[in-house]
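Some structures are shown below for you to check.
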Structure I
Amino acid sequence: MQALLEHWELWLQDISGADGHWRLFLMVFPYFLLLEVPLNLLVLAGTLRWFVRKRSATPMRSLYRPRVSCIITCYSEGHDVEKTLRSLAEQTYPGSIEIIPIVDGATANQATLYAVRRFKATQRMPKNRIIRPLAKWQRGGRVSSLNAGLAYGSGEIIINVDGDTSFDNDMVVKMVRHFEDPKVPAVAGSLRVRNVGQSWVARVQALEYLLSIHMSKIGLAEWNLVNNVSGAFGAFRRSFLQQIGGWDTHTAEDLDLTLRMKSYFRRYGLRIPFDPEAIGHTDAPHTLRGYLQQRLRWDGDLFFVYIRKHAHSFNPQLVGWPNFLMLLLSGLFFQLILPFIILGYSLVALFILPFTAFVFYAALIYLLYLAMASLLYLGLMLMVSERPRQDLKLLLILPFFPFAMFGLRCWSVYAVLNEVLRRGHEESSMAPWWVLKRANRF
């Protein structure tokens, strides 16, 4: 203890000297933040590559028109499911589309089942559109619905969507064109926040979806590094889904499926594109409580999938070296380790640094994150946005975005600890508890 006190006194004397502030800066600057700069530059470089390729590409007319099955997982959407059904029925895709709304726990969700049946009875459908509802009277969870749809549908291409998600009318055209390449087992679609004007929480998520998901996937897809095919909106080749056994029980079924697909990357030379022009619209939580509850599940599921279920996937012999390094950096470090480092650094800095030094470092970190977010936002507006007037309104949220992301990083610490200590994925609302318990193998 005496030695520790002497070391502390020597340190205080050292930073009190003529060049003490410079020494303090070199000692306690959060250098780990600089690791995020190369990742953001990689995203921007990929986005620029996509933009140049898109501008210089020659439009080609394709005759590839496979039958498409759209599996809609419904639980308690009520009449809101009609938006999803209508947006799929009005697709401009010239081929055949089979719309399969699956009402999970239909006994307790009569309102949703009634809305589906009413839509089928009253909507005039084109000849190449067919709606085939499926009622699952006992609730089995989201994965159960997806696998039921896979067995029930007949399309060569499977598109899975949430029951509260609607789409631009050219979505199917944009998604299907990628499957003309036999090396493509899946395509990730883009999601926008539909209720952006409902609250400041929804607006923060709208900006987060655009910068952290939309922009990131555009850039990473150029290097074949897409990290996840969203469970709310993704397309898959039926034959490949059947080959790997469809969706697996537990939560975070989308990340689980993506990692299982990536385990075939090196063997078959596969790739997963992201199409920023295939747009879906979803309602994000509009209250802070709902937002935190959603992220508690999402961030806790990351630990469960990466560490407990898919530790074997961190193998360059399976996924290839680029995806292996990206899994280590983005999957493990940024999502599971960095939140602990950021929270720990913040607490230590708060207690040991002089007040002026703490304010200086807090401002420096804020400006660093604001600069990165602003650079991504500028790239979004100049190269990507198909709704610039709508996205320009989010500029007012940009100065507050670093604070929101810092808060989420701190919340991630709680989410990971909740999974480590309490196996929080077993408390998910995505499936009944008895389904998760019986599937508990990890």
Structure II
Amino acid sequence: MRAAPSGPGPGAATAGDPYLPTHGNGGYHASRYELDLDYRVVSNHLAGRARLSLVATQSLSRFSLDLGALRVARVSVDGRRPARYVHRGGKLHVTPAEALPAGAVFVVEVIYSGNPRPLRSPWGEVGWEELTDGVIVASQPDGAPSWFPCNDQPGDKASYRFTVTTDATYEVLANGTLVGQSRLASRRRWVFEQAEPMSTYLATVQVGRYDLVELAGGPVPQRALVPARLKSLLLNDFRRQPEMVQLFTQLFGPYPFPAYAVVVTDDDLEIPVEAQGLSVFGANHLDGHEGQQRLVAHELAHQWFGNSVTIGTWQHIWLHEGFACYAEWLWSEHRGGPSAQALAVQHHARLARLPQDLVLADPGPALMFDDRVYKRGALTLHALRVLIGDEAFFDVLRDWAATHRHGVVTTQDFVDCASRHTELPLHGLFRAWLDESALPQLPVSGGPGAAARR
């Protein structure tokens, strides 16, 4: 390994997200990742070549990438002779042969290998993880460096190309559209192109012994990868997903990606996981009786809220989880189950019995995945709906999804969006629900729901 100077240097500092202060990097943003991965399932060995297209936002004599415990063999910048680098503490510090001026577009290539494993975090183990027979990659919020070098912050979105070579007896799914597949003796190579900008935590590769099931054709093609033994359960439990796509398209606007896929692992998983253009469920989420419809709706809704419209920093996580939770309630309302109003009353009563120490607009890293963020976020949306009425409320959601399609947002952006669709003052509502820890009273409803039942 070639040693780099020990000083911090311009651009070496992290990006400064207070929730994940050791992840993300300043001085540049990423525009594209091209990952060429060779994976051996039995030995859990990954050999990778990552090409990152970056744009300097300031003059850089040195810059950093996030990368976990994998071994780095070589780093180059713009194809020139190998650059000097130091890899320690989850950071790959790179010193190019010549300083990069502000505005420079440059390509970094990293050759690396090793036995990938999930990264430990306050929220559990995240990232590349072995299944009983295969791989699941679930990186939210900080697991992406477990398998590729990156600028690991949600607001730095880029396009991707994944080339994955593995044993021919396994199926592979990554983000985007499958654009190539070839057989190499006992191995197969898969190529996926993710054209729409994507956050690092949403990048994924899934490897397993799966059967392919087509769930729906156009306008939003839907398919599933599922172990053969679970196929009949999947066909029943996900049979309403095409109807969910239709409903959410009506309420939120056009589906933001070319297709949607579901993976069901042969292992049990604690919770389902969303990635861009796909969601991953465990065998335990199938029961043959549609017992987890709300989870199917929740993960699907993240394609609009979280994957297309993405928070710039983790402080604003309610814009992902509160919206996906409210989509569960809209689906229940649409299917003739408990209305959003009934569910709001139920969850408000439960939250009122819990500690009042959470500020929704800034819950802090320890509480960012607390269930109160999910439910209070949904209640905030319901309170807005009750105040401004169904027509204006769903106009807000469609405007939000359209204006910020494939973009990066903050809580203030949503407040501004909502304010454009009503003459009623919203300051008091948003202050109480977003900025104060005490749970506000739930507004009295005149019976919203017509829009969701249309």
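Summary of computed values
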| quantity | calculated |
| --- | --- |
| Source structure (of I, II) for mean projected area of the Cα convex hull in nm², computed value 24.4 | I |
| With mean count of other Cβ atoms within 10 Å over residues 238-245 derived as 17.9, matching label from I, II | II |
| Structure with the greatest value (metric mean count of other Cβ atoms within 10 Å over residues 70-77, set I, II) | I |
| Structure (I, II) behind the derived value 11 of relative contact order in percent (Cα under 8 Å, 6 or more apart) | II |
| helix-only ellipticity at 222 nm (-39500 (n - 2.57) for each DSSP H run of 4 or more, over all residues; to 500) derived as -7000 - corresponding label from I, II | II |
| If percent of Cα pairs over 29 Å apart, for residues 134-381 alone is computed and equals 29, the structure in I, II | II |
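Throughout, read-outs are computed from the coordinates displayed, never taken from laboratory work. Predicted model only: the values in this text are computed from it and were never measured. Cβ atoms are built from the backbone, for glycine too; each structure is taken alone.
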